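What follows is a set of structures for review.
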Structure I
Amino acid sequence: MTDEQRQRPGDNPRALAFIVLLVLIDTMSFGLVIPVLPALVMEVTGLPLSSASAIGGGLIISFALAQFLASPVLGGVSDRFGRRPVLLLSMAGHAMAFLIAGLAGSLALLFVGRIVAGITGASYATAYAYIADVTPPERRAQNFGLVGVAFGFGFMLGPALGGLLGGIEARLPFFAAAAGCLLNLVLGWFVLPESLPRAQRRPFDWRRSNPLGTLLQLRALGGPVAVLATVHFLWWFAIQAQHSIWPYYTQYRYGWSPQEVGLSLALVGGLAVFVNGVLVKRAVRWLGEVRMLAAGLLAGTVAMLGYAWAPSVLPLLAAIGVSALGGFTAPALQALVTSEAPVNAQGELQGGLNALASLTTILGPLLYSQSFARFSGENALVELPGAPFLISASLAATAFLLVVTRVRQVPCPEPEPAADTSQIMG
């Protein structure tokens with residue numbers, strides 16, 4: 001099979017199915033360890049839960065920082081050597097990271113495991129680049145929606161399975177996650193073809209393959225890419241509010257138990273599966289990518305306002321329902337931004353977007369946890385526990401305004417002339 005044949009999705013549907021499976025297993029693997037990470041930190045350090053939670057925050061930040069620094073490098077590598085080796089490397093790295101954490105006898109090794117996971121955590125970004133390689137622009141939003149389906153299922157199944165395995169042994173979910181990644185690696189070795197032909201690759205350039213260089217290159221690609229990258233950053237920054245403080249907020253304001261928090265997150269995952277698996281395809285046909293992106297951002301803004309002001313559980317559940325329509329945002333944005341970038345810069349593009357998302361996972365928890373602490377409890381400046389969601393609503397609303405005023409549907413650009421890489425490739 002030639003590279004040109006591999007680029008046509010109809011010739012090899014197994015490739016797209018594998019990419020969706022990759023995201024599902026990766027998401028499940030990370031979800032597996034969430035319920036037992038506090039117990040493992042306490043076991044390794046001998047500290048109580050209150051102190052272990054601060055260390056857990058440090059582990060999250062170390063992962064995000066490593067991913068922020070490494071994503072542009074791996075994006076550039078995938079533009080030079082292809083998507084397949086980067087995806088296989090990512091799966092091997094994830095397996096190693098989970099094994100390190102599962103066998104860790106010290107806090108230092110736990111941090112090493114998280115850093116390794118962050119460095120090799122290119123599977124999502126490279127998976128998006130792979131889909132852009134093999135999918136015509138008019139079908140990209142639909143196929144990017146399949147990634148959202150996989151993420152939703154992984155978000156539902158991973159923590160539930162992790163809790164069950166963790167009840168047997170705290171380290172067992174880490175070994176199960178490593179096994180899932182190794183299974184993915186073996187499967188990918190046999191069924192995953194390369195999506196980027198040699199003629200469309202470009203030389204690796206350190207000046208472009210670092211966080212600052214990649215962000216400057218996003219800007220150099222043109223106005224639409226810069227605007228869409230800004231929208232991407234604002235949206236990811238906005239949704240970090242729910243990721244950061246949801247358990248604390250719902251327990252403080254509504255008296256929820258951990259079980260009720262878990263059920264609410266399972267509802268979020270189930271709705272994400274429905275929206276990405278059923279509604280995205282129809283929304284693209286009815287609205288087009290630009291209006292669909294605007295609708296997702298508007299729904300996210302309304303949902304965040306609902307979280308901030310809901311006086312009881314019923315309005316809060318209604319806000320969760322509205323927030324599910326925010327699932328329109330990612331596939332529509334990916335479809336638009338990949339259509340603006342040349343074929344031989346898709347890895348760089350996704351590396352830059354992933355770096356921006358990683359940056360929000362560093363800044364978001366700091367901002368939202370501090371704002372929640374300052375506006376709740378006995379020492380609150382003003383009793384306003386929904387303040388973090390008001391901040392996130394303002395970020396989502398800014399992104400919405402950027403889309404409706406600055407983004408237009410445009411044709412897919414021609415690829416940049418391929419560089420002469422014969423001496424590099426041999």
Structure II
Amino acid sequence: MNQENIPSKFYNVGLSYKKADAKVRGAFSISKENQKLLLEDAKSKGIEGIFVLSTCNRTEITGFAKHPFELISLLVEYSNGSVEEFINVSNVYKNKDAVKHLFHIGTGLESQILGDYEIVGQLKEAFKLAKEVGTTNTYLERLMNLVLQASKDVKNHTKLSSGTTSVAYAAIQYLIENIEDYDHKKILIYGLGDIGKNTCKNVLQYTSNKMITLVNRTKKTALEFKNDHPDVEVVDYTELTSKIIAADILIVSTGASVPTVTKAHVAKNKKLLILDLSMPENVDTSVKELEGITLVNVDELSKITHKTLETRRSEIPEAEKIIKKYKEEFNDWISIRKFVPAVNALKESLQVIQHAEIDFQSKKIKNFNVEQAEVITSRLIQKITTQFVKHLKDEETAVDQSINVISKMFNIKEMSLNEND
């Protein structure tokens with residue numbers, strides 16, 4: 001079969017913490033700049049309906065393609081991963097399974113820390129970028145809308161997100177459980193993205209530590225954060241090394257594609273705990289070779305929230321019920337869209353009859369009210385087409401036969417189902 005004649009299917013291709021460790025996920029991480037380039041490339045290749053999600057726990061492309069390798073090729077091209085590596089750790093979901101997967105992501109069921117809703121904001125940002133580039137379509141718009149509705153419903157009506165647990169919170173739990181006298185340790189937070197800000201807020205909220213220093217490449221961001229959190233100290237990026245040497249605890253949440261902290265930044269023969277919350281990892285793992293250095297990454301932090309997770313796991317069945325409701329709503333919408341070409345063809349045929357009959361009667365009957373006739377007959381057409389849709393939905397096993405009958409009755413040459421509309 002000619003590749004051009006193969007209809008597009010809905011796919012989700014990617015990898016996550018389930019099969020890929022932090023190092024591999026880091027290799028497949030796609031920067032914001034490359035995400036935009038990827039979408040623009042996909043658009044130029046005629047791929048309609050696609051968005052990219054790249055977080056510390058997963059990198060995925062969701063969209064329409066004739067074959068999943070079209071999307072895999074884009075993922076590999078705009079990351080530092082290879083096809084060989086991808087095959088070993090990948091997930092490929094198609095059509096209904098891809099839809100189900102997206103619902104699970106949006107409701108926190110696929111988060112590394114079950115019920116972590118940070119992914120919702122990341123999903124919104126990913127879709128926002130796709131809209132800006134122009135790679136969304138009606139299908140994706142409707143699906144994302146229902147995923148976000150389901151997410152809100154699960155959060156409000158289950159305990160799936162009960163208790164405070166996230167990577168940013170897990171970092172504080174780690175300090176409390178493993179560091180003696182943590183309230184009096186010098187803490188340096190390097191990087192003020194969402195995770196860095198949340199981590200700093202958690203330190204302030206859950207500890208009494210008043211020795212918190214912030215370093216960010218863009219100092220203005222740190223100073224704006226300080227306006228709402230006056231207890232922290234902000235220093236210039238040029239002081240990074242000296243502040244790392246002076247610190248007892250270093251929390252790194254930068255968004256670089258290469259390590260931002262190396263052996264050159266770290267003092268020798270001095271105890272230092274480093275929590276690397278970045279993805280890809282932004283602390284060179286070789287720092288562990290230095291005596292006194294303890295390096296903890298995202299995967300290790302995610303293991304310390306087991307008590308809270310037990311409560312959350314018991315809520316999964318209730319969350320699945322809510323998801324099922326929204327999936328059924330989406331499937332109903334898809335079913336109706338499948339019938340649109342046939343219904344439109346019937347409606348157009350009835351309108352031709354309507355106009356011809358009104359024209360005939362207006363010439364035959366004196367003072368014939370054309371406007372009133374149009375209103376009445378338009379309502380009749382609407383009722384007929386509505387009944388036709390109901391019939392197609394209720395009698396799905398005989399859809400083709402029903403359409404053939406209507407086509408012959410009204411002499412409609414092109415009346416068909418278009419599942420990819």
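For the read-out FRET efficiency 1/(1 + (r/R0)^6) of positions 46 and 230 (r between Cβ atoms, R0 = 41 Å, to 0.05), a value of 0.35 was computed from one structure; give its label from I, II.
I
Taking mean count of other Cβ atoms within 10 Å over residues 334-341 for each of I, II, which is largest?
The maximum falls on structure I.
Match the computed value 4, 14, 14, 12, 13, 13, 12, 8, 5, 3, 1, 0 of P(r) over Cα pairs in 5 Å bins from 0, in percent, for residues 126-181 alone to one of the structures I, II, and report its label.
The structure behind it is II.
Could you figure out which one of I, II the value 2.3 for distance in nm of label points 7 Å out along Cα→Cβ at positions 158 and 206 was computed from?
Structure of origin is II.
So semi-axes √(5λ) of the Cα gyration tensor in Å, computed for just one structure, reads 56, 22, 20; which one of I, II is that?
Computing semi-axes √(5λ) of the Cα gyration tensor in Å on every structure in I, II gives 56, 22, 20 only for II.
Of the structures labelled I, II, which one yields 14 when relative contact order in percent (Cα under 8 Å, 6 or more apart) is computed from its coordinates? Intermediate results must be reported in sequence, preceding the final value.
On the way: I: 25; II: 14.
The structure behind it is II.
Using the calculated result -17000 for helix-only ellipticity at 222 nm (-39500 (n - 2.57) for each DSSP H run of 4 or more, over all residues; to 500), pick out the matching structure from I, II.
Source structure: II.
Any read-out appearing in this document is the output of simple, stated calculations on the displayed coordinates, not a laboratory observation. Everything numeric in this text was worked out from a predicted model, so none of it was measured. Cβ atoms are built from the backbone, for glycine too; each structure is taken alone.
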